[in-house]
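Presented below are the structures under discussion, each in the form of structure tokens.
Please treat every number below as a calculation from the coordinates, not as lab data. Here the structure is a predicted model, which is why all the values come from computation and not from measurement. Cβ atoms are built from the backbone, for glycine too; each structure is taken alone.
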Structure I
């Protein structure tokens with residue numbers, strides 16, 4: 001029984017379902033991974049997915065603005081990504097007169113495409129294994145700090161000596177908890193223009209109620225275009241720039257999907273932690289996640305109330321609200337999934353087997369050490385999460401105070417550095433206050449600061465403010481502080497360094513904000529990272545020992561925002577007894593969910609008319625229009641906007657979410673219940689063609705029907 005549990009935990013089995021977990025480097029697919037894909041129905045060779053001497057699928061994939069994924073879908077550099085990935089850009093071009101979030105945006109001519117300052121996309125040109133060079137000179141006999149310094153110096157030398165073009169960059173990332181290292185050669189393009197986006201009633205249909213849920217009916221997509229200089233190389237925005245000519249772009253298949261079809265998701269998953277010990281998982285589920293959920297729950301209820309009653313606030317807070325709500329709901333589902341799948345017990349069973357295998361060796365000390373270290377870190381880890389969620393994420397005035405404290409700290413380096421940082425901060429604050437409302441923030445401040453004093457560990461609560469009357473402080477701050485508007489902040493930060501510091505000290509909000517910021521720098525972060533470094537060193541040894549003790553098992557590297565592929569199949573699932581979810585949703589479901597004038601479930605009359613007349617063009621199937629579908633691909637944050645590729649290398653969908661029951665896949669992938677959610681490419685084409693009538697974009701793509709031979 002224990003052997004079987006071990007197999008299930010690691011995702012290793014000859015069963016095809018179990019072979020679908022993992023986020024693999026595209027340069028490491030030859031052999032076992034290639035064979036697994038073929039068993040699932042793939043016709044793709046490893047070389048078709050990743051090659052450096054000829055075009056391959058990887059040449060159509062970009063890291064979108066550092067947080068999402070996008071793919072090139074035309075010979076003119078047209079990019080497809082999620083609506084929520086382009087949300088900030090769409091919002092930045094929106095006004096109350098031209099609300100592109102509400103009405104959508106379409107550039108019917110190329111000259112109408114909108115520039116986005118500071119937006120960028122990054123291609124991966126080459127991936128090299130540099131483990132030997134990076135670890136050269138390190139030893140298990142060395143102190144962790146010594147090894148860390150050696151590795152840092154080695155990385156610096158390797159990057160400096162790496163051969164690349166002048167416009168390219170090199171970076172090295174660790175894998176398997178620091179047991180392996182890969183070098184990435186990248187190209188970054190900085191002239192990215194908005195081409196098209198559906199209204200939020202399509203792109204964000206269901207909003208936060210449907211987020212992480214199935215069935216979904218979201219047209220979560222937007223279109224951008226890469227521009228390059230006359231030599232097709234990266235360049236800053238310039239009217240003379242031309243559409244980028246890609247090395248490879250994805251043909252678009254209109255054949256549709258069916259259950260058990262092969263799916264390949266290509267992208268930049270952000271972070272997973274699949275190999276944590278049971279004690280760590282227990283701490284996340286029962287200590288850390290509940291605290292974060294409680295804080296965001298209070299903040300979201302306040303912001304939601306204001307957004308529903310005021311259109312201007314809705315525009316200001318739309319992107320921020322979506323961002324905060326996303327992980328709030330994810331953590332809830334993650335906890336439920338961990339408990340339902342009995343992941344902690346399975347890890348404990350694995351650890352019992354591991355302990356027997358390593359008895360009498362140095363590795364036998366690893367699990368007891370984990371227990372001690374996680375006991376030591378619990379209090380400060382909780383304080384750190386509470387601080388991040390309260391000060392940094394949700395109370396905007398305290399976030400501003402934190403940045404002012406950083407500015408004050410820069411004074412230690414002299415007036416010149418202070419002035420430079422002050423000018424930089426003013427530019428940032430101008431954009432910040434554009435989407436700020438003091439009345440909203442005032443309510444959030446009241447609720448969250450009160451919760452902070454109630455739940456934060458006393459050891460990490462500043463003594464100078466521990467007896468604060470929150471209600472009185474709130475009224476005083478939001479009626480008198482300069483931190484509540486840009487105009488006041490601009491005046492506050494004018495003058496020489498000493499003058500600014502004197503004005504800061506007199507502001508009614510800053511002394512409070514300074515205390516909560518100061519304890520983060522002086523106590524919380526230092527204490528946290530002293531223990532976290534010990535945990536990381538132990539985790540590295542544990543990862544190595546696991547791979548040594550189970551050499552035939554299927555270990556995949558945790559996500560770390562590097563280019564990965566994950567393969568699976570279109571599949572429904574059983575979330576609970578007697579319930580089965582089919583893998584494809586349809587436009588009919590949108591109409592069934594439709595609530596006139598509702599923030600989340602409103603539908604435009606044009607979409608209703610197209611449904612009523614069944615004017616689906618060539619994108620419908622058997623009188624229905626597919627909208628979303630499910631797969632067993634192992635995805636996470638960062639895979640938003642990832643292409644879903646069929647067995648022949650064609651685009652069939654756009655990844656945008658996971659099911660709620662399977663959000664625990666960041667910590668424990670279970671192929672029985674973990675499902676990713678994708679927009680069917682036929683729905684995207686329908687919206688562009690029939691709804692927006694942006695036919696020039698359809699003509700720009702290569703539409704194919706491989707199943708019918710066209």
Structure II
């Protein structure tokens with residue numbers, strides 16, 4: 001065993017702003033934690049949907065055993081789907097619990113170090129309390145899996161895993177490994193690992209991979225992958241899988257699909273003209289760096305308007321003023337005047353949100369359906385002034401103003417800091433064809449300027465989707481956004497019967513109806529590599545339910561019903577939500593993924609053991625798994641049973657003592673004692689130094 005001379009590791013008071021590896025926290029008040037000694041990141045990407053598995057090892061170099069809380073800075077928009085940990089040579093799989101995460105830190109929340117740790121873990125952290133103490137000089141292994149849609153723009157895709165751990169730990173890490181695998185229906189024209197020299201890189205046009213490793217060096221670098229897809233291969237790219245009925249926990253159908261569609265990103269593609277208003281909160285709480293960022297963001301947007309666009313600027317505190325009384329054409333004269341106006345905006349006073357929208361929306365009265373009508377609104381506080389200050393009052397006011405104009409205005413809202421009215425901003429966006437984002441105090445300029453570049457060139461308005469035959473159901477998002485040049489639209493859904501489906505995408509461009517037609521093949525097979533589609537769909541449905549939930553009064557009967565739905569879907573499909581968490585772990589073998597287990601079988605199959613199958617098969621209600629032992633061996637073996645989704649449903653421990661044939665009974669029950677439903681199941685026999693298994697069917 002390697003001996004470490006440093007006994008106590010303390011978190012520095014200052015953390016970097018980027019996310020990075022997880023932390024095994026012992027005491028947040030003193031900044032003590034277990035030392036990271038190994039980090040391995042495995043990324044599999046298919047058509048911009050990434051499944052990330054990050055495995056980290058920590059050593060307890062304290063003089064006594066320690067209990068820890070694992071914290072991981074989850075990327076915004078990502079969804080955790082699995083968490084495993086290994087303590088004292090035993091693997092455990094964390095369960096999904098119908099309770100929110102415990103976000104308290106061990107040792108207390110007070111002090112600069114705890115505050116810095118909270119900041120380091122970001123706005124969307126994952127927390128997990130380990131049930132088992134980590135013994136002195138022993139290693140804790142944590143494996144986390146999550147799903148993430150990668151950032152895409154004009155054929156360029158980016159993946160970022162901030163591996164830099166130097167703000168926490170500057171000592172060497174034994175092993176750092178990064179493996180990136182990409183599969184794409186569109187031709188991969190270029191792929192690279194930025195700022196680092198990969199050990200191996202491969203690209204045949206539709207499959208690409210990167211391998212990188214470092215040994216005995218500090219973790220002071222990030223993993224940044226960028227790849228480019230051919231701009232000449234646009235259209236619809238779909239993935240699907242079909243599961244046995246018995247493994248699907250609802251009645252929406254056994255098929256799951258996701259497809260991605262992209263409009264023409266070329267310079268020759270026409271874009272729709274915009275009428276655009278930027279609403280700037282200049283209340284007193286925006287003073288300092290926030291109002292500077294607001295001015296810089298507004299300046300950037302004005303400088304990057306397109307010829308033919310119209311624009312205006314509305315700014316508010318207790319009073320409301322605007323650059324012009326109505327939208328003006330974008331030209332050099334108006335640009336110069338607007339930039340001078342922006343430079344004079346300063347922060348003071350109260351917050352009149354109702355008045356700001358009253359002024360801004362009224363100015364769209366001359367807009368038409370042939371233009372993209374857009375408001376970008378941000379605030380760092382709650383309404384304290386104006387004709388109404390309540391959430392319901394402001395939402396109703398905006399709805400009334402939209403109806404009076406008889407022209408839809410898309411509203412995109414940005415909340416800054418910890419004191420914004422999230423319910424208000426979520427409803428304003430969701431009910432007006434936009435979206436809401438919530439930012440840290442220092443993210444305003446970067447996020448709004450990047451967002452503007454995304455929506456700068458709209459190509460289709462009032463987007464609608466239909467299927468022929470109408471076999472696709474429960475598709476998300478329900479309300480489709482406008483389409484913009486160089487951006488993608490991702491849609492997830494369900495189906496009950498496999499067939500080729502015609503997909504029709506319609507909308508308006510330049511006052512005319514525009515239609516795109518595609519064919520999508522919905523498979524009738526359970527495709528192992530596409531099993532993540534169940535989680536993509538569940539994540540999309542949860543997001544839809546959360547929008548509805550935040551539009552209601554917390555604690556109301558309707559809100560509680562939606563919350564219950566979120567919890568049910570989260571637990572059933574293994575996708576973390578705001579109302580669920582990872583809880584205590586169940587003992588398992590060395591690996592949990594069915595795919596990994598079966599891949600191991602050929603290499604690790606032991607000559608001293610044989611699995612002879614199960615009988616009867618099919619069975620009802622019980623079956624016996626037969627094992628032959630060809631040596632004088634005494635030990636406990638594990639038999640793990642999985643459903644067709646690859647989810648572990650039960651572990652059976654069985655003692656063997658000497659050579660002979662053994663039979664292990666499975667009584668057809670799950671880990672909680674309930675009766676397993678009809679369907680296909682897989683069993684993996686873990687002999688310790690090898691694996692084998694088979695398939696069985698429960699018929700009722």
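The table that follows gives values for the structure above.
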item	result
Structure (I, II) behind the derived value 4.0 of distance in nm of label points 7 Å out along Cα→Cβ at positions 284 and 500	I
At a computed 26.0, 75 (Rg and Dmax of the Cα atoms in Å), which of I, II	I
Top of I, II by Rg/Rh (Cα atoms, Kirkwood Rh), for residues 220-539 alone, largest first	I
Structure (I, II) behind the derived value -13000 of helix-only ellipticity at 222 nm (-39500 (n - 2.57) for each DSSP H run of 4 or more, over all residues; to 500)	I
Structure with the greatest value (metric FRET efficiency 1/(1 + (r/R0)^6) of positions 348 and 652 (r between Cβ atoms, R0 = 35 Å, to 0.05), set I, II)	I
Relative contact order in percent (Cα under 8 Å, 6 or more apart) - highest-scoring structure of I, II	I
